[in-house]
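Just so you know, all these numbers are worked out from the coordinates, no wet-lab data involved. Quantities reported herein were computed from a predicted structural model and do not represent experimental measurements. Cβ atoms are built from the backbone, for glycine too; each structure is taken alone.
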Structure 1
Amino acid sequence: MDTIRTDPAARDRATMDRYRRHLSTGRAALGEMFGGDVEVAARGAWVRTSAGRELLNCGGYGVFITGARHPRVLRAVRRQLSTNPVATRLLIEPQVALAAEALVGTTPAGLDRVHFACGGAEAVEAALKMARANGKRRLVSMENGYHGKTLGALSVTANPLFQDPFRPLLPDTAHVRYGDAAALEAELAAHPDESCVIVEPVQGEAGVVIPPFGYLAEVRRLCHQYGAFLILDEIQTGLGRLGYWWGAEREAIVPDVLLAGKALGGGVLPVSAAIATAEAFAPFDRDPFLHTSTFSGSPLGMAAAQAAIAAIRDEHLVFRSRWLGELLREEIAEILVERLGAAVREVRGLGLLIGIELAVDGLAGELLLELMAAGVIANHSLNSAQVLRLTPPAVMDHEDVDFLLHAVDRAARAVRDVL
């Protein structure tokens with residue numbers, strides 16, 4: 001025990017052993033594949049490991065648009081922690097009302113009601129139940145879409161790898177090709193006034209797939225025409241990630257429900273939300289116990305959400321996401337094409353959601369490992385093995401950007417040597 005207290009390597013081995021014994025042997029193996037680094041601290045765009053390494057966090061699956069431990073969010077959470085972190089849920093509590101008001105102030109006009117949750121999949125479940133409560137029994141999602149892994153969310157996450165071990169899932173569920181408005185119309189026309197459509201403005205886990213411009217507006221029109229309920233899943237894309245407050249703004253649409261999460265907790269606490277029109281929310285309005293969760297709208301999380309929204313607004317992180325994303329896509333593409341040539345199929349994205357698609361099997365994984373070796377955390381894409389994904393924070397400064405570009409160059413040179 002004394003050795004574990006004083007030797008960082010021994011502490012890391014003990015942590016890995018606990019993973020194997022009490023969490024997941026597969027997760028432990030994944031950690032070893034990434035070098036066995038154990039993260040112990042984070043601030044802004046950087047993560048520090050127990051071995052003293054500093055890693056630029058361009059991963060985190062879209063959580064860290066404000067970076068980790070944003071000072072404004074920390075101050076708000078500490079204040080709330082010292083007074084009332086968890087509410088009784090019977091009395092009226094001000095922080096959840098303030099957070100709802102702040103969140104609605106960022107969304108397209110008409111989205112006025114909020115149900116808060118903790119994780120993204122919980123927000124998806126709330127939205128699906130809202131659709132059911134409005135009489136929409138049939139679910140339509142998009143091929144390669146990702147909405148979570150709880151049973152309802154998994155039913156609309158169109159990937160057999162995640163679905164098959166847990167069947168049967170929700171009945172009356174269909175999947176149509178993303179970006180194909182004609183396929184969606186055929187499905188809705190076959191089941192008028194029965195359907196709930198759930199779609200992402202950009203498919204992140206599919207490898208940062210951007211639909212043709214006008215697609216979302218056409219989805220909205222078709223839902224109106226055929227009496228379908230529309231859920232826009234912006235858990236990853238919202239709150240500035242795409243260089244807009246919401247992907248909905250890009251085509252000026254208003255869904256029945258818009259989903260938020262990831263960045264909503266300010267990189268400090270887990271917070272998600274389903275933001276709905278008054279009409280869509282009506283069943284939840286009539287019966288406040290129809291869909292509840294013990295920690296939904298907890299004062300501590302609501303303090304974090306208010307501060308995160310204020311930081312994004314006051315520090316102009318939406319605009320910063322847009323221009324930083326344009327800069328990074330251009331520079332990264334230039335580096336990768338120069339180093340890897342035809343092995344690079346495309347560098348694409350909107351804002352700070354960036355996908356690097358490789359044309360060689362296994363190359364995305366190799367590049368991910370080499371980026372880690374060069375000091376950058378990135379992500380794979382759950383529904384696309386060919387695409388490495390970057391979700392950098394909008395608080396990166398010029399030195400951080402330079403570090404990232406040099407790391408990309410170093411990683412590309414390393415994988416080129418094994419092509």
Structure 2
Amino acid sequence: MSIAQDPVDGPIGQALWARADQVLPGGGIYYSRSADFAGRGVLPGFIASAQGCRVTDVDGRTYIDFLCANGPNILGYRHPEVEAAARRQAEQQTSASFFPPALVEVIERLVARVPGMAFGVTSKNGSEVVSLGVRMARQHTGRRTVITFDRAYHGSDPELANRPPPGPLSDGVRDIVRLPWNDPQRLADHCAAHADTTAAILLNPLDQNPGLQTVAPSPEFLGAIRAAQARHDIQLVFDDVRHGFRLDPVGSFRPLGLEPDVAAFGKALGNGYAISALVAREHLRAAARKIFYTSTFMFEASAMAAAMAMLEIYERDNVFAHITAMGERLRAGILAAAAKAGQAITYTGPVTMPTLLLADDPGGARLKMFARAASGRGAILHPNLNWNLSGAHQPADIDETIAIAAEAFAETPGPG
């Protein structure tokens with residue numbers, strides 16, 4: 001049965017889509033968070049409630065979720081201790097005239113977690129702190145150019161966004177240089193030739209993009225980054241917004257052997273509450289003090305309390321080890337299920353944030369059929385985005401998902 005003939009959304013969801021199509025602009029606006037990214041009718045479009053590792057759509061259908069709200073819910077949805085911490089804070093204040101004590105407390109915890117960092121700043125979204133890190137590097141060095149890499153996602157700031165391509169905004173991106181990923185010679189040559197104008201390298205820990213296999217940085221590439229820092233005083237701004245707490249308990253730069261000058265965190269930090277943060281080394285403090293940076297809701301104390309609870313639970317319950325174990329269990333089961341069904345797949349990236357692709361599937365049409373078959377059986381396995389594991393995923397949830405995937409693989413046509 002085709003997707004169009006058998007939509008995931010029930011009557012309430014379909015009615016909401018009709019209303020949304022009238023009042024939302026569509027296109028790139030909200031696209032990564034829209035079920036349209038997978039194709040209308042592949043995944044449920046509107047979620048009414050969530051708990052643990054499961055979500056329920058507006059028509060009452062429940063799914064095991066492997067998106068975790070695109071990353072934030074690392075402990076699982078509505079973790080009771082996080083919710084209680086946020087609620088206690090809200091009973092005292094949320095936003096008030098001046099700093100909440102929680103502002104100092106959450107930054108102290110983050111600075112203490114990351115070796116070499118001296119100070120920090122909180123905000124609401126990852127895009128904001130990544131852009132602020134770039135501003136600090138420019139202020140400190142007196143240079144304007146920032147190196148990042150092809151396809152790299154660093155949020156929605158117009159200067160750093162990877163789409164649309166330069167057109168009306170060409171002047172706004174003229175100081176951003178995008179180089180090939182894993183090309184250490186290109187990076188070294190560019191840094192040597194433009195050391196006097198290059199302020200920073202802006203780096204994700206992985207080349208992990210929709211519809212593509214995940215590619216880790218090579219040792220030679222990492223060596224070129226370290227050399228640029230040491231030889232040319234180019235600042236390393238490390239974007240750990242998406243991958244933070246999922247590749248390493250401290251920071252994704254640690255297993256890579258990197259020592260960033262600035263590290264930006266978001267998503268998982270608040271376990272669903274809106275908070276992001278930047279931590280930086282002492283030599284950037286003077287530059288940071290010159291930057292005007294504020295907005296009304298950056299000082300919302302409930303999100304800070306949620307972040308402090310998340311950090312405590314994450315360490316106490318050894319959540320990184322748990323999501324790694326659950327990710328390994330899922331990977332083994334998915335590979336076995338695909339092989340049994342005769343489906344050739346690639347399963348790349350860290351097990352905590354894997355990407356599944358089908359072989360010989362240009363455009364991903366068959367993968368969407370697989371995702372539709374899985375969602376129809378109660379599991380959200382996105383066909384374009386990487387998946388995310390959470391502390392709420394337990395062995396029984398993983399095994400149920402593997403069984404669903406096995407049926408979905410069997411229903412999905414082979415190449416051609």
Thinking only about distance in nm of label points 7 Å out along Cα→Cβ at positions 9 and 161, which of 1, 2 has the largest value? 1
Rank structures 1, 2 by distance in nm of label points 7 Å out along Cα→Cβ at positions 105 and 393 and report only the one at the top, that is, the highest. 2
The value 20, 17, 12 for semi-axes √(5λ) of the Cα gyration tensor in Å, for residues 113-192 alone was derived from one model only; which of 1, 2 is it? 1
Which of 1, 2 yields 0.35 [FRET efficiency 1/(1 + (r/R0)^6) of positions 57 and 145 (r between Cβ atoms, R0 = 41 Å, to 0.05), calculated]: 2
